[in-house]
Structure 1
Amino acid sequence: MNAQPKDIAAPMRTLIVDDEPLAVERMQVICAKLKSLNVVGTANNGEEALKLSAELHPDLVLLDMTMPGMDGLEVSRKLAAVSGDATFGPAVIFVTAHDNFAVEAFDCDAVDYVLKPVAKDRLSRAIDRALERRGEATDRADSQWLKELWVPHRSELIRLETSQVHRVDAERDYVRLHVEDRSYLLLQTIAGLEKKLDPAQFIRIHRSTILRKNSIRGLRHDGLGVWSVELEDGDALRIGRTYLSKVKAMTGR
């Protein structure tokens, strides 16, 4: 599942899962008192929980441990398998009348393990843990892309923020980084650097060229299926056929 990092300022979209209707109702009442939560759905069994999770994309699942059919542990494992990445999957807080599943719960990377009858203060502490984890996950998601580069220049190393780079050209086993009216050579293949750059900010237009998206003024059709990128500085660069569909997708075409 490809997903975007969560907005950590927004209330957590919450799915309540319990096979006892009175337990669901009680949990809804408690959640309504917590400003950090927004209940978007309820489910009475594991199968329904998985279906609603796929439709509603909750940030948090308040999950009963013991349910007929698919129990909470299995639901939790399937949620993790579907998300494919703990950074983007829903946090899970197990809610149960039994205290003998704690080890299994934390093996599933649960945020917390809350015993019934659930007290508002106890659930609030569990929610704080979920919010803290969401902040950490967002930080990890943000940090997966390269933020700075250290490049050799004469007898020193210079720190460049990737936000300063508007163009990257391949030169054999090196790349040339263009920053304003200067350029720097870095021992790095262009394919290796591409994997480290944020695709929301950079796009490869040719096997030898990566551009910062905000340096692109427009696209030009030169005939016979040949397209070029027009840059803000007036230059025009040919788009490689391999990369044309990706460049066009950037414009919504």
Structure 2
Amino acid sequence: MALIQVNYCSKALFRTVPLNVILPADRFDADTDRYLQEEGQRYKTLYLLHGLLGYYNDWVSFTRIQKWAEEKNLAVVMPSGDNAFYFRSRTPWNDYETFIGKELVEMTRRMFPLSRRREDTFIGGLSMGGYGAVRNGIVFSRTFGRVIGLSSAIHLFDDVSEEANIGLFDNLKEASESDLNPVVAAEKMFAEKRDVPKFYLACGTKDNLLEPNLRFRDFLLQKGADVTWDEGDFGHDWDFWDLQIRKVLDWLPL
């Protein structure tokens, strides 16, 4: 298993961006004295997003994702999303939507032997990254076959007043009525009869985000989406996310 740090100049963000890539290309079988990667093999890939105040090293530092990805023969791409919630900001050179949903996928597929098939391409994240994964997984449902939201910060659009605003979202009322709201994005996806990804959603029962995540789960189920739900006696913490990322890898078609 190789852990590779990449720095490249993003056109969407107009700056050099860092990311980590877990790649199982160096798996070696001592019994047969050969590497296990087959000629021309392309790996199933999980694009994994960090939360607020985090960065691209979080998943490797605080979970056992590297060990488990190696066991599953899965490539994992972990970009740095700053505190930008992974959408297209009105400020210049902060088009995280294009970065996450298109550019990053295209760039890493050129750099590494990654599968180009939708059914082999997944997106997930925690908290802010859970929002980014759910929302972009829906918007780019033609790219991602499975979507994982852990303790997702999808509460921002609940009971919004006309005057409300919060940081990057400017007018939160307007944002709640646009496809920045995962419910609105999903309604559009269903109306356009696009391929619907399968969802894995989870939240701790001691987490303040539990109720918004339950409501979003129920909304998807009412629409007929394939949703797997899990919860546990945890708060908004890495103990829960470390446990969940193992369950996620067992849920993915690996």
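Structures 1, 2 were shown, and relative contact order in percent (Cα under 8 Å, 6 or more apart) at 16 was computed from 2. A value of 1.02 was computed for Cα Rg over 2.2 N^0.38 Å, for residues 118-237 alone; which of 1, 2 is the source structure? Working through the options, I get structure 2. Looking at structures 1, 2, which one was distance in nm of label points 7 Å out along Cα→Cβ at positions 78 and 214 calculated from, given that it came out as 3.1? The read-out comes from structure 2.
When distance in nm of label points 7 Å out along Cα→Cβ at positions 70 and 198 is computed across structures 1, 2, the figure 2.7 traces back to 2. When percent of Cα pairs over 31 Å apart is calculated, the result is 46; to which of the structures 1, 2 does this value belong? Clearly, the read-out refers to 1.
Comparing distance in nm of label points 7 Å out along Cα→Cβ at positions 62 and 174 across structures 1, 2, the highest value is found for 1.
Every number here is computed from the coordinates shown, using simple stated rules; none is lab data. Computed from a predicted model, the values in this text were never measured in an experiment. Cβ atoms are built from the backbone, for glycine too; each structure is taken alone.
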